[in-house]
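Below you'll find the structures, each written out as structure tokens.
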Structure 1
Amino acid sequence: MKIRAQQDEDTAFELTSMIDVVFLLIAFFMTVTSFASAELVKVQMPIAAESKVPEDSRDRQFISIDKEGNYFLGARPSNLDEIENALAARIANPDFKGVYLRADEATHYRFVSEIMKRCANVGIYNIIFGVEQQ
């Protein structure tokens, strides 16, 4: 009986395909992140002569109000109870900085006031009002 000698197989790990996958994942998440921040409801914000752009708007809950008084949590249509529940959940995060409120310039104050009351109900007092710079 003839016994064949075992040949040593190349056991080297090929990294080229793994690096390609990592670069594709990085590109994907960078693209998704930029779309997520651009996914806000279009509102015509009021113009302010003296305004400051916040240095960092991350870890803020974006709330928008259109001119008809419809509320949006990020880009999703919402109502006041849903917004209050979402804010109550977000305030538990120690990195949460507050609310970024974007209201159309034609929005009645009562809609803005209602959001401010809901923020106060859950203990959020740090609210940035979005305006356009002149």
Structure 2
Amino acid sequence: MDVLLDEPEISIRRQRRLSEKECTQHLMPIQDALYVLSGKWKLPIIIALRDNNRRFGEIQRAVTGITARVLSKELKELEMNEFVVRKVYPTTPVTIEYALTGYSDTLDAVIIALHDWGVQHRDRILKRTERA
């Protein structure tokens, strides 16, 4: 596995060949991030919780197409990774809400970067199809 470093920033362009150890050190944080945010549902769930706390059904309605089973699994993983907290209120019946943690704010730059790249990529693909 070769990753190449464009000093002082990481780049996928060929500048200098990294050792296997350096390669692993540079890829590990990216792999960790992709593991934590993998799938098509985690970021939409986080975005759905941006404005306010929501109950399970409210989240399911806000994230179009997600099943209850998948939503439950994704919420547990987001809670395990400290992006979401589950709040249980002692009412009758019990009220459960999900809220973002302060740690979830660390994803703001990631979400903005993904949005910007997605717009750029979509434009590129649409222009290519228009030429064809």
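Can you spot which of 1, 2 the value -11500 was calculated from, given it is helix-only ellipticity at 222 nm (-39500 (n - 2.57) for each DSSP H run of 4 or more, over all residues; to 500)?
It traces back to 1.
Given that relative contact order in percent (Cα under 8 Å, 6 or more apart), derived from a single structure, equals 16, which label among 1, 2 identifies that structure?
2
Comparing distance in nm of label points 7 Å out along Cα→Cβ at positions 21 and 53 across structures 1, 2, which is largest?
2
Here, each number is a calculation from the coordinates, and none is a lab measurement. Values in this document were obtained by computation on a predicted structure and should not be read as measured data. Cβ atoms are built from the backbone, for glycine too; each structure is taken alone.
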